[in-house]
Structure I
Amino acid sequence: MATTTKKTAMDCVKLARDPQRPHLKDFIRYVCDDFEELHGDRLVNDDRGLVGGFGTIDGRSVLVLGHNKGATVEENMESNFGMANPDGYRKAMRLARLAEKFHVPIVTFVDTPGAYPGREAEERGQAEAIAKSLEFFALLKTPVVVVITGEGGSGGALAIAVGDRVLMMENAVYSVISPEGCAGILWRDGTKAPAAAEALKITAGDLLKLGAIDAVVKEPAGGAQKNHKAACTAVRKAVVAALKELAKLPADELVEKRYAKLRAMGNFYA
């Protein structure tokens, strides 16, 4: 009788990083009925690592925000491998203000190794932009649905991952640091990344148990990279259900519940 080998946390890390997984352009294609990208933070430039625009999902107007990874080296070079600069987070907040003004819900797609750590990003206030984004989305008076689709890396991911419903694809990962980075800090040995991945509890199953996410979206057999359409269709179904549920809540109640949810994270004794 054939036995199935259980996926390890490091297996999920490898799947989350697979360049053939669906990226933002695929989710826009299969999840949205239409989409119109908007550009620029009105301060510096138009960061290609984080894309945003208005569209419709199941007939409902939404603002879509997402990290913009690519499937090829050329695409990744253009989008900075999905690592946003401060301009990207400020663009996200600018567009989210519009969504709030017109009572349009927001759907974010998270897939980044982390915020861009370059000198120019630091000079333009990377840490401040992320901190401001966390505060901004926590108090936003419109529904926010978050989907972690691949790598959810550190503050770069969290900046657009503060939401009323946080969904996570089955083989995605979400963590304060990469397993390699954690192993390097704790043991000065990058080969211990698999042990670090297990200890960090970065898989969808672990995070659901810990209450850091709200639901896991199942992927096709072998992973989302095997069937983009099926994977994106599952995400669409979960997003539509979350949007319908959140649409029933008044804005003030949304903010109150979102804030309470954030404050409860890490409290295992309540």
Structure II
Amino acid sequence: MSKIRAAFAKGKAFIPFITCGDPDIDTTKRVIHEAVRNGADIIELGIPFSDPTAEGVVIQSANYRALRNGVTTDKIFDMVRELRVDIDIPFVFMTYANVVFSYGAEKFMSACKEISADGIILPDVPFEEKGEFLPVCKSYGVDLISMVAPTSEERVAMIAREAEGFLYVVSSLGVTGVRERITTDLAGIIESVRKNSDVPCAIGFGISTPEQAREMSRIADGVIVGSAVMKIIARYGTDSAGYVGEYVKTMKDALR
């Protein structure tokens, strides 16, 4: 069992998303430590990209700030290497195909193995095209996390059967961002997954409140929260770690 799947064996998983380098790498390190201390089960680490097509305005802005402040993939790898001294929970990178291509897929996945990064999410790579990355991911023991969306329909079963780590269930059409209500038939999507795989399902896109997290956890194995976390960081900047920690605690408590 991979470390990612093992993280779901302890109960409903809370997975915060953090854009690395916003406002700077040192703040990101402090935020991650506070998130882990307050109950995060997996950390999703965003490697900034100049055209983050899956993201809404909050995370787009975080990407632009991080890039403007000089963050690079190598600086993020160095940060994770430092964090691994005292943090053992799974880290999953979220970035775009261009980032991996420009770095070199073999070099990128080799670095992931060296720093004990456990998985990667590439939202702009359709399931049918994952063959460009899957072999090199497998060779370095990095789970290539698949996504299913409300538009996946008959493809859900096929994606579920081949999913690694966990399955990222996109709650709503459109880009990331806080939503007041989530009306998608997520139970139907997850039921289709359950018929074809025992892979854990985590719901993301739009979740921001403990009430939403609790509701989603009734049908899924975990929840992913990004924009709400990055709004806190945008508001408090270099002083944001404690506030993020408080928020993570309220969300994790809602899942218990």
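Coordinate-derived values only; no laboratory data. Remember, it's a predicted structure, so these values are computed and weren't measured experimentally. Cβ atoms are built from the backbone, for glycine too; each structure is taken alone.
On mean count of other Cβ atoms within 10 Å over residues 39-46, which of the structures labelled I, II is highest?
II
Using relative contact order in percent (Cα under 8 Å, 6 or more apart) for the comparison, can you identify which of I, II gives the largest number?
Top value of relative contact order in percent (Cα under 8 Å, 6 or more apart) goes to structure II.
Can you say which of I, II returns 3.5 when distance in nm of label points 7 Å out along Cα→Cβ at positions 199 and 215 is computed?
Details: I: 3.5; II: 2.6.
Considering all the candidates, the number was obtained from I.
Assuming 80 is volume of the Cα convex hull per residue in Å³, for residues 23-110 alone as calculated from a single structure, say which of I, II it is. Don't jump to the answer; show the numbers that get you there.
Working: I: 80; II: 103.
Going label by label, the one that fits is I.
Just checking, which of I, II has the largest value of distance in nm of label points 7 Å out along Cα→Cβ at positions 87 and 103?
Going through I, II one by one, distance in nm of label points 7 Å out along Cα→Cβ at positions 87 and 103 peaks for structure I.
For Cα Rg over 2.2 N^0.38 Å, find whichever of I, II sits highest and give me its label.
I
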